[in-house]
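Each structure below appears as C-alpha cells.
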Structure I
C-alpha cells in the first residue's frame, strides 16, 4: 500500500484510531479475562500472528524483502517482544502509574535522535514541545498506588530496560525508513511480528509448564469467540498503527513524530475513559491534557 498518496493528517487520524482502539480493548480484555502469565503470552502470540496476516493482506499479498529488511525485522521483533516482557514484569511487581511515566521518558530519546543521528533541525519551540510532552505524561497518568505494589530496585531495573527497549523500537523504525530499503516496510513488519509471535509462543509453553494448570473451564464457545474478537481487534489495530507509524517516522522529523505518536494516544485514551467508561479525571490529569495540547502546538513550529 502506497501511504504517500494519503495526506499526512489523514494518516495521523487513522493511526490514532488504531492505537487507541487496540490498546484500550487489549487493556479491557487482559483486565477482565487473562488470569495467568501463560495466557498473556498466548494472547500476544495470537495477536502478533493476526497482525502479520493483516499486514500481508494490506500489502496486497506482495512482499518485497531484502536481507537488510529481514535481519532488521528480526531485530525489531526481538526488541518489541523484549519490551512486552519487561513491561509486563515491571507492572506485575511495581506500581502501574509510575511504570508508565518512567517508560514514557523514552520519548525524549527518540525525539532527540533525529537531531543527533539524522541532522534534523531542532528549534526552541520543538525543545519546549518535547519537555511539555514529558510533563504531560507525568501529569496525565494516574500514579495513585491503588494496588498497593511498592517500588523497589528490581522493579526500577525492569522499568529502565522497558524504557530502553521502547526507545529501541522507535530508533529501529527510523533506521529502516531512512535507508534505501524503506519501501520494504510491510515485509520488515511482517518478519517482526512473526518473530514476536514465535517468541511469545515459546514463552507460553515455558510459563504453562511452570503453572502446571489447565483452564478447562474457559474452553467454552463464549470464551473462544471473545478470544478471537480480541485477537482481531488488537491484531488489526496494531498492524495499522505500526504500518502507518513506520512510514511517518521516515517523512516527519523525529522531534515532531515521536512525541505526538506516543503522547496523543495517551490523551485520547484519557478522553475515551472519561466519555465512554465514565471515569472521573483528576485535576492533575486535566492539567496533563492541557499541557499535552500546548506541547503538540509547539512541536509544529
Structure II
C-alpha cells in the first residue's frame, strides 16, 4: 500500500506512519465488540461477532475487509476493502463475497489511485492541492474575496446560508439530495468554537462560509475542507474557488512547509468538483465500488 499511494502529495515518512496507524486500528476492529455493536445484528438476525472485520486470505495474499452500509441505510450494504497485501482480483473478490454472503452485499468498495481503466462505479473522489501550486489566474489575484473567522454570533446566519445553498443545489441537482447533506448545527457550533469556520466575504458582503480543520481521513493527516457553501445569488462567480485560494494564503503564512488542502467530493457533485479544480486541486485518490465482473485474475 505504501508503494501504491506513494504518489500522493504527502511525505513518504508521514504516509508510512499514517498507514501503520490506520491498519493497526482497523485490525483491532477484527476483535472489538464495541465496533460490531454499531451494526444491525439484531435486525438482521446475525451474531454480533459476524460484524467484526475480517482478514481473508486468497492465493497467499491478505485482504482486510469490513461491513458497511451506504448512508447508514440497512438496505444498502457493501464490503469495504480496508487494506490488502496485493491488488484485488476476481478470485479474491469471490472469496471475500463468500465470507460476507450473509451481509447481502453485491459490491466491494476499494480505495485506489485514479486510472484510465475506469472499472467499477466511482463513489467519492479525494481532491488535494498544494499551496505552492496555487492558481495565479489574474481573476484570482485581483479578487475582492477574503475570509474572516466566524464567531458564535454568526451560527444562525451560517445555518440559514447552508439551508439556502443546499436547497438551491438540490433544485438543480436533485440526485445529490440523499448523497450530500449540510453540516449539522451542533457540529458547526463546535467547528466555530475551534476556529475552523471562515466567513467568505465579497467586499463588505457575507456570501458564504468554509470549514477547514486539521484532522485525519483514512491514513491521511492534513487540512481538510469539510464544508463550503455560497448563497445562491453569488454562485457561478468562482467565489468558492477563490475562497479556497484564500485559505492557502492564510495558512501558508503560519506553516514552515507548503500547505496541502484535502477534501472528499461525491463524484456527481459537479459544482464542488469545478470549484476544487478552479483552485488548482486535483483528484488524487478515489473510492470505487467493484463487482466480480469489474475485475480480472
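Each reported figure results from applying straightforward, stated rules to the coordinates on display, with no laboratory input. Quantities reported herein were computed from a predicted structural model and do not represent experimental measurements. Cβ atoms are built from the backbone, for glycine too; each structure is taken alone.
Suppose you compute relative contact order in percent (Cα under 8 Å, 6 or more apart) for every structure in I, II: which one lands on 24? Kindly include the intermediate steps, with their values, before the conclusion.
Values: I: 41; II: 24.
Comparing all candidates, it corresponds to II.
Comparing FRET efficiency 1/(1 + (r/R0)^6) of positions 120 and 224 (r between Cβ atoms, R0 = 35 Å, to 0.05) across I, II, which structure shows the greatest value? Display every interim value, and only then the final one.
Details: I: 0.15; II: 0.90.
Once FRET efficiency 1/(1 + (r/R0)^6) of positions 120 and 224 (r between Cβ atoms, R0 = 35 Å, to 0.05) is tallied for I, II, the winner is II.
Say we calculate distance in nm of label points 7 Å out along Cα→Cβ at positions 16 and 232 for every structure; which of I, II gives the highest result?
Values: I: 2.7; II: 5.3.
Max of distance in nm of label points 7 Å out along Cα→Cβ at positions 16 and 232: II.
Taking -27000 as the value of helix-only ellipticity at 222 nm (-39500 (n - 2.57) for each DSSP H run of 4 or more, over all residues; to 500) derived from one of the structures shown (I, II), identify that structure. Don't skip to the end; give the middle numbers.
Values: I: -27000; II: -9000.
Computed on structure I.
Work out FRET efficiency 1/(1 + (r/R0)^6) of positions 160 and 208 (r between Cβ atoms, R0 = 35 Å, to 0.05) for each of structures I, II, then name the structure with the largest result. All intermediate terms of the calculation are to be shown ahead of the outcome.
Values: I: 0.75; II: 1.00.
For this comparison of FRET efficiency 1/(1 + (r/R0)^6) of positions 160 and 208 (r between Cβ atoms, R0 = 35 Å, to 0.05), the top structure is II.
If P(r) over Cα pairs in 5 Å bins from 0, in percent is calculated from each of I, II, which structure is the one that comes out at 1, 5, 11, 15, 19, 18, 15, 10, 5, 2, 0, 0? Each step should come with its number before you reach the end.
Details: I: 1, 5, 11, 15, 19, 18, 15, 10, 5, 2, 0, 0; II: 1, 5, 11, 14, 16, 16, 13, 11, 8, 5, 2, 0, 0.
Derived from the structure labelled I.
Here distance in nm of label points 7 Å out along Cα→Cβ at positions 64 and 280 has been calculated and equals 5.6, so which of I, II was it run on? Please list the in-between numbers first.
Numbers: I: 5.6; II: 3.5.
This figure was derived from I.
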